[in-house]
Each structure stands twice: as C-alpha cells, then as structure tokens.
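Got some structures for you, see below.
Where a number appears in this text, it was derived from the coordinates with a stated rule and is not lab data. Note that the coordinates shown come from a computational prediction; the quantities given were computed from them, not determined experimentally. Cβ atoms are built from the backbone, for glycine too; each structure is taken alone.
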Structure I
Amino acid sequence: MAATLFTQNIIACIWDFDKTLIPDYMQSPLFRRYGVDEASFWTETNALVENYRRRGYTLSGEISYLNHLLTYVLAGRMSGLNNDILFKCGSEILFYPGVPEFFATSKAWVADKPDYRRHDIRLEHYVVSTGLAKMIHGSAIARHVDGIWGCEFIENPLQPGFLQQKELELTAEAEIAQIGTVIDNTTKTRALFEINKGTNKNPAIDVNSKIAAEDRRIPFQNMIYVADGPSDVPSFSVVKGNGGRAYGVYNPAKQSEFEQNDRLRQVGRIDHYGPADYTALSSTTQWLNLQVHEICDRIVRDREAAVSQKAARPPRHLSSSPKEEVALRAPKGPEQSAFLE
C-alpha cells in the first residue's frame, strides 16, 4: 500500500541573514582581520558591473563580491584566507537584540498546547543567505538552526589530470581559489523548494521532481519567510503566493528601512513588518508567535478532519429499542470489544 512521504506537521521559519538578523553585512569581521576598509571594498564591488561592461564583459551583480574577495586574495590583500578563517570570523558576528535566544525559545511555542504535542508539531529554522555559509556556520546561531544555505569557496582546486593521479597532492597552506556555490536573490527560491519538498532531509528526492502537494515535507502554507527588503521579493512572492506568510524587518534607527518595508506592504509583497528586535516583548516576536500558533491550529484542524473523514463509523442495528440504544452507547470491557475493519 502506498504511503505519503511526510506527515506535514512541521512549520518552517526561513530567514535572510544580513540586515535581517544582523545590523550590517557579515563580512565586517573579515575586513577587520585583514585591515581592509569595508566601505572601499563595497564601493569597488558596486562599481564592478559598469566597469566590466565598458571593457566588454557581462558580470552578474550577485556574484561580483565573491569575485572581488578572490581578487583581494590573489593580490595579497587577504593572503591566506581560507574556510577555517571564515568560520572563525563568523564567531565575531554581532546580532540584533534577542538573537540567538529567539531561535531556541520559539521552538517551545509549538509545545504550548496539548493538541500541538499530540500531533507532534515542530518548528524548524533555516537561513538562506547571499552571504558566506562558512561564516554563518561559525556564528552564534548555527547550533539553533536546522539548515543553512549560503555562498561557498573551494580551497586548492584540483589540477588538470587529477583523475589519473593515484594520490592527490596535499597542500599545507589552504587558500580559497574558486567559487563553489552561489546563492543569489533568485536562486534563494530553489532553497525554498528544497525545504518544501524535503530534498534537504532526503537526498533521494530531487528538487526538480514532480511531487504531489500532500507528499511535500513542509507545505508553503506552513512557512514564514523573514527578510529585510526588496532584494527578497522573489522569495517573498514564492512563500506568500503559495499560502505562507511574509514578514519584513527594519533597523529601528533607519527611517529609510521603515519606509521601504511600508512600501512592500502597500504593494502586497509582505503581510506585515516590524523592527529587527527579537526580544520576548517586541512586536516582531509577538507577530511571529501569533502566526506560528495560527499555523499550529490549522494543522490540528486538518489532521483531525482527516481522521473523521477516513475513519468509518462502526455498523449499528437498523432498528433498536430505547433500551438497546443505551446499551450500544455504554462503554465495553476488554472482553466485549470488537475491532471492525
């Protein structure tokens, strides 16, 4: 007998990283380590697309900062930069108020009611970022999240003819040299479908496979996507357009970010927005708590409705006296029980 792949009792809260969980960009500790002026780096990065266009090249804006980091390594300005250093720099990332504690405490929301526990409802957290995966893995939130998507570098790339070598040369001094994975604002949506279909939990499921809605691990209606602005519109659209929730956050100290979020709400890109404050009494925490509980309640209703629809009522006498009706409704002892298929 065929069975559904997943029970769909999981809620996913999916997070952008830069300017959503942290006030600025995660690379700040990296620039401090090497004495690189952060503002100059980003000014150069933003000018790359136009400058390369003048030279006849087409450069993707999303990949430009990764290339420029490699150029800094090649030029000796960040000599010796490797994945271990990126991981260590991640520990220096400073978060908005309430993070990382929010990630641990919010998982307890789904244990608030006996009905939620009875249906084994769980909350999972995921980070999907255009930033550097190694730095996120090294940060204070890593142990609280269930999955991380981000850009990655390759150290000491394999050389031509490596397939014919019996032993690969080992290099003591590792250094990033190639881009391994790129996550941009469009490919973030692929991560959403991987979470939706369960590809991240079961490698046998390809993200491009056609999977019925009832067989997907986390339906979009069980998702909440949290991010800071227009660059996340593709992800907002996928989640909100498929029945999930979309929430924008802003730095309370920056009026422009508040106005940006208000415009997103006015045009229907997000459901609501609030300050990037994840302490217990903040409006953002309260809104997220409300949405998680509403999703929990809907999961309970759906699962209990499925039981009532699929569990047939036992047969009864076609005609019974009042005395017989009372007897039929009375509890039976173990020796009287009958299980009908």
Structure II
Amino acid sequence: MRGALNKLVSLNAEQKKNGVIAASAGNHAQGVSYHATRLGIPSTIVMPKFTPNIKVEMTQRHGAGVVLFGDNFDEAKVHALQLSAERNLTFVHPYDDEKVIAGQGTIALEMLESFPQLDMLCIAIGGGGLISGMAIAAKAVKPDIEVVGVETVRFPSMVAAIKGTDANFGLSTIAEGIAVKEPGKITRGIVEKLVSDILLVDEGDIEEAIVMLLEIEKTVVEGAGAVSLAALMKHRARFAGRRVGLVLCGGNIDPLMLAEIIQRGMVRSGRLSRLKVELRDMPGALARITSVIAEANANVEEVHHQRAFTNLPVQNAEVEFVLKTRNAAHVLDIVERLSAAGFKAHAPAGAER
C-alpha cells in the first residue's frame, strides 16, 4: 500500500475528484482502495475473474468498486486502461510508475534502519515495482548491499525480459500476486542495473515456505509473499554466510487454499501418511492391524476397506490407512512392525512426500 498511497497523494485536485482506477490480483487493489477511500477519492479496481474471493471482498470492504475481467492480471490491466480512458480516471499502475516505485522503497529504508547489518535483500518480483524501489533505496543507504529477486518457475517474466528469451508461462500459480507476464519498462531498467540475480522457485517450494512461516513464525503469508523464504530454502548455497532480509509482502490467502497447503505440508513432512495393508478378510484381522498402529503411537485418521477394486485373491482384502505420524522414519517403523506381525504393508507411490 506504500506505493499506492504515494501515488494518490501526488494527484491534483481534479484527478482526485474524477477518481482512480487500478488493476490488481489483490494487494495493490486493497492498498489503492483503502487509501483512496481514506482520502475521499472514488476508486475502481479491475481484478482477474479467478481472484480469490477473500481478496475481492476485502477490496470492496475498503470502499472500491470491483470489476472482474480477464483470466489473468495482464488481461485485467488492459481492461482497466480502457476504462481509464472512457471514464477519465487516473490509472494507478501497480508497479511501472515512479511514485509507486518510490513508495515501495520505504520498506528498505525501514529494514536497514532496524537492521543495518543486513548485507542482502531477497525480494519477490511480479512487475518489478517492489524490488525496484527497495533496490534504489537500499543502495542509496548501503551501496554494497546485494539485492536478489525471486520469480516463480511458471511466471519468469523478468528473467526472460532481461535475458531476451521467450518465457513459457504456466496456467496458474499459488503466488498469483506476482503472476505477471509483462514486467514494467521502468522497472526492467532498474532491475537490470541494481539486481544481481533472479532466482526461480516452484509451487512445492512456495507451499513449504507458507507452512514453515505459519508453524514457526505464526505468520500467515500468501504465495507471493512466501517466495523469498522459498528461494532461501531452495538455493541455500546462494545465501550461505549472509545476513539476509526477506520481504513477506502479503497475507491475502484464501482460507480453503491455506487449509489444503497445510495438509499437503503435513504429508511432505511425514506427519500425515498413507499406508496400504494386505490382510486375510476374516474377523479380527483389522483389529490386529490397528493394535500394531496404536502400539507405534500413530493415530488413525481414515480407513478405507477395499475388497472389489483389487487384484488380490478373493479371500484377501486391501485396507488403506491415513495416519497421523511423527515423520518419515516413524512411517518406516510402522511398516516394519506390521511386517513383523505378519502383514504386508507399503506406502503408495508419492505417499511418502
């Protein structure tokens, strides 16, 4: 919201009276909406059709009129520019605007004021406004500080623009806040000059970072805000021995998506596991299996008894268990205990992740 506020206070009286319009997948939308309402400026936000409901609702709650258009940010931006011309509204660009870039840069000033020992900043890149402003500000205060950017594998627009290559874009990403196909012209020049490296992270890396921030820091961060930590974990050697500042920009994550990410994170860490066990289809067999699981201090979350859809002999059955476990080693211990008790057990392909 820093960039949005800096842009809004720079408008003249006529521009404020006519109102503003912006295109955003969420964070810029809320920043413009909140501060425009506070300053008495009418605002309209164009958001992609598939923007998470929580972001749409929060933007409306702050006072903006919301228009849902296009399948992605770039299509929403084109429509916003059309409406800007038709309705004589000032377009508040989410990143390719000097006032917006300058506003975002205040984050770096505050970080270095609090932690002057930082020698590296790791910052998400969508259109490039955040990293551009922070790089300018940080290097003005501390010229030798290194600034590293992060994009997703599915939307590597800035990397492609700087290298002059064609980017292959994915259909979607959980980091929709930085899912930009065309970076800014102003920001591209700044990034080329001041950013030393751009790292890429994938969906699993981002999910892992979201869960870690929630579990350890007790902080809810959306996909775009978690990519800096994801990069730190994925590219550990790149940051070894450095004092790194991460920017966790955005907590606008859909609760249902967050719940699914948490569950998938539990699977990756081995704390939610799936086992298939073959047994004779006779009274007491299932009870003996659950007894072994209980003795191993695991808790049964789900049980699915399969008789029809299996290649086992007709007198046998296959039971699938979803278990609450400690870690991957605990799962192996349970498998060994079941084997010792005379049962054939295994984790289905991919269940160990």
query = Comparing distance in nm of label points 7 Å out along Cα→Cβ at positions 117 and 133 across I, II, which is largest?
reply = I
key: Of the structures I, II, the one that 3.7 was derived from, the read-out being distance in nm of label points 7 Å out along Cα→Cβ at positions 21 and 141   = II
Which of I, II yields 4.0 [distance in nm of label points 7 Å out along Cα→Cβ at positions 13 and 149, calculated] = II
request  = Can you spot which of I, II the value -11500 was calculated from, given it is helix-only ellipticity at 222 nm (-39500 (n - 2.57) for each DSSP H run of 4 or more, over all residues; to 500)?
outcome  = I
Which of I, II leads on mean projected area of the Cα convex hull in nm², largest value = I
Structure (I, II) behind the derived value 13 of relative contact order in percent (Cα under 8 Å, 6 or more apart) = II
